[in-house]
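Scrolling down, you'll hit the structures one after another.
A short reminder: the numbers here are calculations on the coordinates, not readings from a lab. The structure displayed is predicted, hence computed values, not measured ones. Cβ atoms are built from the backbone, for glycine too; each structure is taken alone.
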Structure I
Amino acid sequence: MDYLDFISAISERGQIKSFIESDAGVQQQESKLYSMFAAWWQVHAPSLSELPKTKKVMELRAEFLSSFVDSLLPVGLLDRFKVAAVVASWWDEVKYELRTLSESNFGGLVDSWVDTIKDALEQDDDEKKKQAKFDPLNHKLVGRLMPSYLQEIAEAEAKIAELEQQKQAVEQGEEAEADAGEEGEESEAVNVVKDLETKLKLLKNLIKEPKKELKILKKSPLLNAEKIAELEVFIKCNEVEIAEIDEYLEPYKEIVTQLKEEKAKLKTLKNELVQRLEAARAALTDEDCRDLVLAIFKDGLIAELERYVTAHRQQVIAAVENWWDKYQVTLQDIEAERDAVAKKLNEFLQGLGYA
């Protein structure tokens, strides 16, 4: 019997996943599977294009199932049941949309998607709570029809995230960052800005009455010269500290202002969804609708195929990791360790006079 060992490039269990994922053979097989899918789609997508005319929904399902298995099974990456499950799972997800398509046309299906998004947005809060959370921005129609709009949303969200980080960094201050860098120590949550704003308020209140008193005393400057000088020094010292705090907080205030503006911009963008969606739909021709729907259906099938391929790859990784757990330590190593322990035990017994 031949025995195999792990290659020297793998010295620890954590390397197995990346090694398999980057393996040329694995990538080649997966690439071949996707190439066969592309070829299959090229041949059978026209049958889907004709569905509004043929109305043969179940016949299309049978064609897709049998031809998909015949085309992708020879690659050998997924077994027959998994290959068939790709189409079956996808079909189950889009069956009502396919029925709508067979009863109307591609434009009608696109309109139904638009209506679904509009209805979800127009629901009151109670209705939204009763249903599963629905994010219209994640709807497949929006992703395909308005990629530039989603890019605007993403950029606005990224800007907000950046400003939030800047705001938090100022609030935490340099001391908090230094404390966080020390291992083994947990620093309490601090808010430098809040502390400074509290101090600023106290300082302003502190000089409020002295300012009033100074104003009165200055009406008789010769009689109150000493007291006036004392108050002026007191007020001046506190005003210097107030100015320093204001200067420190100025960049923070600018960040907060920008953050409010960006959040308002994002809210406006999201509120424009229906308007932009309807405008984009109105610009579509019948041919555009057909191409759009076919592209969305193809995306769904690819996503389902990728899910099964990923699951299969994870099974392979898990199997190899299991082998590592079982066989990484060779029989020779086990015997050597056993002999070393036995030798140490004998030496211990000899020391006690038992051998």
Structure II
Amino acid sequence: MKMEVMEEMFPEEYRNSILRLVEANEGMKTLLGIFYLLKGYTTEEALVKNFRAMTGKDCKDLLKLLRRESILKIGAYNEYLCLSGYEEVFNDIVAGFSPQPPDLSEYFEIAVEEGNKAALKMIELLLKMGMQGIGEFSQYDCIKSDISEMFSPAVFCSLEEEFIKKNLCIYGKKQTKEFLKLYQSDDKIKEVKERIREWKTNKLAEMPVKETVEKEIVELVEDARMRMKREKRKEELAKTLCIPESEKLEDTVGYFSGFTVDDTLMFITGNALVEHDILYLVITDSLSRYEVREWKDFPVIFITERIPKWVRKIEIVFKDAYPKLSERKIAIAVPNQVAYTNFKQGLLFELVNRLGIREVLEMR
């Protein structure tokens, strides 16, 4: 069998070959611009998905042409790469073909105005997660699953295509790493994070359940303090517990921190102590796989608008997580509907009862 030997080109010849192909083939500029954005995560699947979203066409023939013309090669992980030794020339050319992203903050404001909950959640998850996944799940798997379950698979597919087509983000894949990456400057990402944090905080603060939870927790704290006073064990207990006189005994049997905003996960959070029970309180409109795994203070109750579908396969969500699910005390509740929990606690059960929840199911 005769082996085909590839003739070596001078850098200028390599450059001219690329420019000739760009001039002669519609869509070549778009395809090469995608290479610049993906930084090596250039498997055929990634290139085809991005190109199709941007142009409505297929790019497999263009990829074959680039290989035939000795512009590209196949790497160790089935990714398309420029020929070795021509990286500087290739990157210099494709940088000029990369699309300019629109202003993400403008897209965000339009989504807020239109009440596009799916788009807003997509942006929120992309900002929170970056390119990293959780455990054995890629970032793409997590976002796709959460948006599909919160809304529908069709909504996710439509959003993904729209985000790529508008040059808001890019899809990349190589080996087990698969992601959607926002295509924005660091300053713009920071700006949008601040804006979405402000919007989310105001939105959550307006939820009626916040006032309800605050009212019920304050009452539980006051009840605990009143019981302590009625039992007339203040001095005796203070001595037993070695509590300094400067501290209020009431704060050791009943305490509520009030609500603040978690800047990272964009939740409204607080914590309460009633007698021997401590409980962290989280109020959010929705709860994703990433968010529940990232929370690290326990025991906790997430109070949300609807139970996430993944709660019925919680072991899969927490596979390879640290700490393990068995070492976390988690409850998820929807007022006046249902709660799921993997732990038992008097304060938890009293709170869910006061929230109108009569069905408390074991989370497993």
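Taking mean projected area of the Cα convex hull in nm² as the criterion, the largest value within structures I, II is that of I.
Tell me which structure, out of I, II, gives 11 once relative contact order in percent (Cα under 8 Å, 6 or more apart) is calculated. Can you show the working numbers first?
Working: I: 24; II: 11.
Attributed to the structure labelled II.
If helix-only ellipticity at 222 nm (-39500 (n - 2.57) for each DSSP H run of 4 or more, over all residues; to 500) is calculated from each of I, II, which structure is the one that comes out at -15000? Structure of origin is II.
Give the label, chosen from I, II, of the structure having the highest value of mean count of other Cβ atoms within 10 Å over residues 34-41. Could the numbers behind the result be given before it?
Numbers: I: 14.9; II: 19.6.
Once mean count of other Cβ atoms within 10 Å over residues 34-41 is worked out for each structure, II has the highest.
When mean count of other Cβ atoms within 10 Å over residues 138-145 is calculated for each of structures I, II, structure II comes out greatest.
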